[in-house]
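Participant: Next up, some structures in structure tokens.
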Structure I
Amino acid sequence: MNKGIYIATLESNSGKSLISLGLMRTLLGKTAKVGYFRPIIDNGQPGEKDNHIDTILSYFNLDMAYEDAYAYSRSEVVQKRNEGKVGEVIDNIIRKYKNLEEEFDIVLVEGSDFSGEGNVFEFDVNVLIAKNLGIPVIIVASGKNKTKENLMGSLQMAYQAFVNKDLRVLAMVSNKIEMQNLEIAHSGMNAFLPEEVGKFAIPLLDILSNPTLKEIMNELNGKVLFGEEYLDNQTGNFGVGAMQLRNYLNHLKDESLVITPGDRADIILGALQANVSTNYPKISGIILTGGLIPEESILKLIDGLSQIVPIISVEDGTFSVTNKIGSVKSNIYADSIQKIETSISTFEKYVSFDLLLERLINFEPKGITPRMFQYSLVKRAQQAKKHIVLPEGTDDRILIAASRLIAMDLVDITLLGDEELIKEKIRTLGIALDLTKINLINPSTSENFKDYAQTYFELRKHKNINLDMAKDRMSDVSYYGTMMIYKGHADGMVSGAAHTTQHTIIPALQFIKTKPGVSLVSSVFFMCLEDRVSVFGDCAINPNPTAEELAEICISSAESSIAFGIEPKIAMLSYSSGSSGKGEDVDRVRQATEIVKRKRPDLKIEGPIQYDAAVDLRVGKSKIPDSEVAGQASVLIFPDLNTGNNTYKAVQRETGALAIGPMLQGLNKPVNDLSRGCTVDDVFNTVVLTAIQAQGI
């Protein structure tokens, strides 16, 4: 059984990081534990971590030590080679890899980068390492600035080098290909590769190719004067501002980096003004050359501006700085979240590894881990893209989450609120949210306002609602968003970051209404614990459910569990287990359990049962020895809101578990409620859940 994959490249700047990020996400969705290993890392400053390792370990939160993720630095390998100790290098690499192989289900091994001294023999070293580790290889090459003949010649040479060493090439990736040439790259690989080898072509993306202001500043040893919080701005173009302002403005392009001597106040102020003008493109930043700083009065003027971009002072002259900027390479760092998520979504769009992984991984992991669960959510959302409306369009968390969702191409999004205020918020936050990919709607001025108000009037006139009252309701973002769903203009809604649960749910109850046969709206949280995912219900909606309502919550929660790939083993929680307890509360749980058994005899259920007996196998077997649920419950139904809400929060805080939800159950169309204390991750996960619900689960 193969327990590793080796990613090899032919050159520097091949875009290998995109493959590593995408493949790591894929592997974590298939197996419980994935390790990461770089046999040879780049030379760094003392105490400086390797960027590749730092990015992978931190983003995917891998449970492994940094020191275990590599064997040697490049300079150490060169020294060992010069001393005739290449065998010692290989032996140590094998030892460190085998340690990881014993600990993890599969290990992703990333080859070296071909940068710095020693790159002449680097390809042969990568072949040698892969051969000695005995794992299949994915070969990556960049097509940037290459002819088809040059690229295919390099790939064919690399393929033969690995095959001649009796290594299995799992796949080949032509990366950084111009979009119009993707099919040409495919046909080129098909011409010499056997059918069983995967062949993939990935386009060149500006967002991954263009350096950020932070990367440029570090290369130039610059000093930030203003806009430090926007150093992640990316540069699309750069040019020197040496001519008069009226002429220079005509040369600005979108995301331009302005390079100008520090005493050119006219260029500096003119570029900043152009950045906020609707008549000129946005700029990414300003580099002030020659070590010159604007006069105090100019600095004071800039400091008082409401909108700013990074302004960086450097010591070198304009000519030298321009040449250096042109050679800066873009990298992906641990905090480059947008680049990371763009890399992953691009990989998933252009690379189909499922069949290859089936050949590679010939075992079935037991149960479902949190990482596998989250991966499955994203994959399911991508299967049928849905349109989700977010009524709280000016909330920072909503906007940041929306940018992530759009970057990963998971859903279509409508933001409700004042359009100019939303745009201003996006600019202020400095997030890369492409306004061409989202809908902005101000309910009061929308083209559908009158139709929505009339519809609401017709639906609620029996409740003494008149047309003026209906118009007032449709001015409210929660009512307007819910009406979008009712009219089929959106598939689902997520709200609650700035509104109460009642404000979110009441419109849905008024005209979305519950599913046939369902009388109660309830909720579940998906609790992603260290080694499993449990379903908690109801922890958000119903304060004191009756026995009949508790039974309905149970059945709805079981169906949600099944829909999301979790086998329901239901524990009806109480303060006593089995038949020992007496009292009104425990009797209510006992009665609810009997109702569920009568209505759904197919479900595995135990109740009443205490929490420890439900989740701890030893305790469960001691208290209810013949139960098929005790000690292994996956769906936990709480007797009331007080118990459920406090328990889910206690578990979340004390164990570090990720709580995804609440997800509302029982409505005809999905509407989900956020906590007002929600995080960006909460918003992201709830939107993904809502999109999956909208697929008709």
Structure II
Amino acid sequence: MSTINPNGKEIISVSTELAGKTLTLEVNRVGFRTTASVLVKYGDTVVLGTAMVGSKPVVLDYFPLSIDYEEKFYAAGKISGSRFIKREGRPSDEAILIGRLIDRPIRPLFPKGYRQEVQVVASVLSMDPNFRPDSVAMIAASTALMLTGTPFDGPVAGLRVGRVNGEFKAFLTPEEREQSDLDLVVAGIESGITMVEAGANEVSEDVIADGLAWAFEQYQPAIQLQKELVAKIAPEPQEYELVLPNEDIQAQANEWTEGKLGEALHRPYPERNELVNNLRWEYHQAMSDKIGEDEYQSLRDEYDEAFTKALHEDVRKHIVESGTRPDGRKLDEIRPLSSEVGILPRAHGSSLFTRGVTQGLNIVTLAPLSYAQMVDTMEQNDYERRYMHHYNAPGYTVGEVRRLGSPGRREIGHGYLAERALIPVLPSEEEFPYAIRSVTEIMSQNGSTSMAATCSSCLALMDAGVPIKRPVSGIAMGLMMDGDTPYVLSDIADAEDFAGDMDFKVTGTEKGITAMQMDMKVHGLPVSILRQAIEGAKPGRAHILQHMLTTLAAPKPTLSPYAPRIEKIKINPDKIGAVIGKGGEVINKITKETGAEIDIKDDGLITVAAADTAKIEKALDWIRGLTEEPEVGKIYEGTVVSIKEFGAFVNILPGIDGMVHISKLSNERVEKVEDVLHEGQVVKVKLTGIDERGRLSLSIKDVE
């Protein structure tokens, strides 16, 4: 029986099975004023996908598409943990990253020259705590776009895949995610994959490629379900005009650039960039002189786009026909590398990594664990982010005048990729009880600054003395398709990125991959080609790693003299209360009298930080005295607290007394306890036993 909404429209829903649960798409229940909206249900997760499309093209030289992912704390039955702000505000880094995940497979599926404003919002209304909702949100965004009638070459679907005990699985529980050695997001259309992002615990290239193949097969039901819904709704196709270069203008650009591109521009960067810029100005002047300055001003953008297209086609032509890249390199050739460490004297760790014209300066700062970032998200309970990588790339790094501001989606995404690359090799808190902030200041850009950030942050961590398991390097790769033939390029620069069909970044150690990101500009690629591309990145990544090892082969054995000194102690969690005291009285007293900074974890790990070791030792001794467990065979210095006919009770630890029987007072016969002991006397005793009731037997005569 169908249901009619208040506006007289039938509420339509379709369902299918996806990875073991029912996936349902429903329209006409909410969002009456949107261009299109859909409710997507999967388990207890409900996501609203909305799409708004402008009626007329805007005067811009780019496609004005925005895709956002909205976290709603009520979806998980939570109120924000912030003391002062309870309303959802600026998107969290996690929400921005998921928004990028959804955007990247969708954006290339619109035709070039499409200029209508499009806004897509995926809002999580209800969240099943057993799995992350990002894949459901991607399906919601794609479905909403499919129902708008825009020239969107979807539908798109995606899955977040893990590997537990060697088996691939989607929609992992939090417990399964902890056990998984892979966190792989794969998205695409019916015929191929359009986006990949991965974090991994040093897995092989084959594992990643097999995961792509598995995910591609598994998300197909979500593709077919969207098609079924579109067939039922039959949205009216939107009328639109593409803003494309005039064919006559393109012909003029091709004619003018004939013989001026190709080998004439085969120069190293930045010399090539300067030649291209000069050639572009000559072209504009020549075209202006040809048709008249006044008329040319109104057509200048079209002429400029035609020149850029001719430049890109020339790049592709020489790569396919002669295997020569814009700067004269072979397809698998890496640009010149240079790196150094310890260049900032007061920083705890620093490095400068240069690859061609791309350069990243990284600075590592160490602090007590209490400086870890508290992260409050919709998806889970608050957690601490102990390792933080931040990425900055101002306008001067690309030779532009640009206003400084807060980091954008690109900066957050690049920083996260570099952060993810190093997390698998970081020491545990027990091994290295520090919060770590790594900041990459990009100095110059011409191709994959995120990989420069990865390499420079690795070197700076080792310079800081962080005992990472193994060094990590990263490389940016490109791919161009000539028919069915792929051309894989190592260490791509900007010109190859702009002219190519795919760019992807791979990071890892000598043992395996730690992170990866793939973005396709073509409408999907088969797994076989992606497998070839992933394998092609391995030699280049190894080459860069070998260079890094010549600069610094292993973490430095000592910390910078300016880094805080931190020691740790593990106590019984039941003893935490004794260290904190009523209302924090005890820990505040320790901190005040020793000058040390103390951080306590729920599992009983206590870290003590101070400028000098004397303060640390004083605080540690105090904590040991409060928390130490009695140890049979150990000698203690204790205080006699009471005397009985049969012996004396001695306090050996805070709140812990034991009894010295009269026969254990001396090697000689003792008639009365008072003959050898008195209350308040300090004596050395040996713990000789603990009975089943927890009573302690002490001996004075066995101390010797």
Structure III
Amino acid sequence: MKFQNPQFLYALFALAIPIIIHLFNFRRFKTIYFTNVRFLKSVKEETRSSSVLKHLLALLMRLLAITALVFAFAQPYIPLDDEVVVGDKAVSIFIDNSFSMDATGESGRLLDEAKIKARQILDAYAETDEFQILTNDFEGRHQRMVTKQEANDLIDEIDLSPAVKNSSQIISRQKDALSGSEAASAISYIVSDFQENTTDIANIQADSTLTINLLALTGTNTENISIDSCKFVSPVRQLNKPDVLKVYLTNHGLDARKDIPLKLMVNGKQKALNSISIDGNTQLETEVSFTPAETGLFNAVLEIQDYPITFDDQFYLSFKVAEKQDVLVIYEDKLSSAIDAVYNDDYFNLESAQKNNINYADFNKYSLIILQNLNEVTSGLSQELKKFTDAGNSVAVFPGVDADINSYNTMLASFNANLLKAIDTAKQSVGTININMPLFEGVFEETPKNLDLPIVYKHYPIQRSTNNLQQVIYMLQDDSPFMAAYPSGKGKLYLSTVSLDKSFSNFTKHALFLPTLYNIALYSKSQEKAYYTLGKDESIEVSNATFDAEIPYHLKGTDIDVIPEQRTIANTTNLFVYDQITQAGSYYITKNSENSSSVSFNYDRKESSVNYLNENDLKILIKEKSQADINVIDAQVTELSTTINELNQGKRYWKLCIIFALIFLALETLILKLWK
């Protein structure tokens, strides 16, 4: 046992006072008159023994009462921890306000229950202590220490938020705030439902100066279906051409669900309706088809109906349907009729330029530039092509009949691509096709066998190297590349080892030529992201080629118009939204009141999981990870403040001492009054 105020124990010297009074009281003589002295001896013997016992018991009760009162002021306690720190305390309380806290628990909504628990924690501390109230939003106003009353006011203002933070991030932020306090001890509380995918106990850095306490709240709902993501099968949306959207869903519960309607809304109009069935604890991939009937910017949303967790029942995405895609061919003598035939399509706008008549200023309007049979690549053209791919576009190279290898290799070196060697006149054919490349998406219904492949009469071999990210598209029979792709900046370089002249190969007349060149054009421009995740993707890339860079972009929604932070490099601007957007949905990026593009944001799907850690799970996890400074408090206890007091100050007995003091005084009174 220890004492919080041991100096009061000196008051035990006061026990000498009743003892001294008692001794002096026994030395006093009294005169007693008797009518008959024959009874004197017997009365004297009886009264002396009775009086001594009575006064000794009364003295004992007084001594015990004084001792109990002294102990009460000294405040005895038995510490539950190795050491109890005396003095003011700095307390940080994290209240989980993520979407999962909208679930219902035994006492109502989990968020409301968490706020009640937070107030009970406050009640366990003194007015002189300092407090931090923290949520998933990590707001600046929550980073400072406040008074007890201010902490209660901050708790009142907490509401649900799309932000999600891991346990290690929360502890780190609490440490930052508590480290600035001069209090004698620092204590952390996390009140949460502790989802399995966000509770990373192993990543919490041990700190002997901070005591961490976890309060686990448990929801009653264990069922949920979420729309996790989606992607288009085709790289571009084309007018009046069917498009397929792959949708990925997860049933987080254990029970199978059947006949759930899945809707696709585009610009507020329903474009598709499917019915899905999904087994318990299973992921599902399904498809939604629609046909764009007009060009322009489109905001779409996929919807299901699933209760009670609804924040993940909508998935927003944005896309663009362009009227045309511009392709430029730079040729040596004349435009190849084979290339002209490939892009003789309503969707493509094919333009050509002779090598001595190139307008570099127009490059930014194209998505693909093809070098057709050039015998030499000038340094100026090479530099402009590198800028072109860095901006997210593509270049396809078909060397000339009498190609200057040195000029080509100078260009290829700037792209970090493999170099060409002198011409090889050995006849062979293409041996294999890399059908796993996105370039061949939808070209083959099944893996082709015994396919008739192009024949090569001569070619410029590619030097082997491991210092780049070469992707072989076609492989020759001697295991050297026939055509390969190389990433360059945000775009790509496609390199062919043969000229398009018929003396090199029959590639231009082969059936594979058309889908290869056609898909190179379709995949030529880096696609704008269909959607972003709130709290994760804070940077949006937009092209500002047709706008004045001095005029800022706006991000506009139904009830919002913000100007995000903007950083412009060349023809690309990055917009940093940070926490300016907190509501899932679709927004327009505008400049000069003109819609430049559209962008969609979705809530983080981490909160879709219904796998929670209860009190026992947390204790086991803490033990496995050897996190000795983390305690788990039973959140269901009636007197949470008392439990916290015992954790902070040990088992205290001052109230019991007062009770005993009153009992001893009462016994003394009874002895003196009733003992005749």
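Participant: Once Cα Rg over 2.2 N^0.38 Å is calculated for every structure in I, II, III, which label goes with the largest value?
Facilitator: Checked I, II, III; max of Cα Rg over 2.2 N^0.38 Å sits with III.
Participant: Taking mean count of other Cβ atoms within 10 Å over residues 91-98 from the coordinates of each of I, II, III, which one would give 19.6?
Facilitator: II
Participant: Can I ask one more? Can you say which of I, II, III returns 11.4 when mean projected area of the Cα convex hull in nm², for residues 155-274 alone is computed?
Facilitator: I
Participant: Among I, II, III, considering only mean count of other Cβ atoms within 10 Å over residues 139-146, which has the greatest calculated value?
Facilitator: Of structures I, II, III, the maximum of mean count of other Cβ atoms within 10 Å over residues 139-146 occurs in II.
Participant: Assuming 136 is volume of the Cα convex hull per residue in Å³, for residues 531-626 alone as calculated from a single structure, say which of I, II, III it is.
Facilitator: This figure was derived from III.
Participant: Have a look at I, II, III and say which one yields -13000 for helix-only ellipticity at 222 nm (-39500 (n - 2.57) for each DSSP H run of 4 or more, over all residues; to 500), as calculated.
Facilitator: The structure behind it is I.
Any read-out appearing in this document is the output of simple, stated calculations on the displayed coordinates, not a laboratory observation. What you see is a predicted model, and the numbers here were worked out from it, not measured in a lab. Cβ atoms are built from the backbone, for glycine too; each structure is taken alone.
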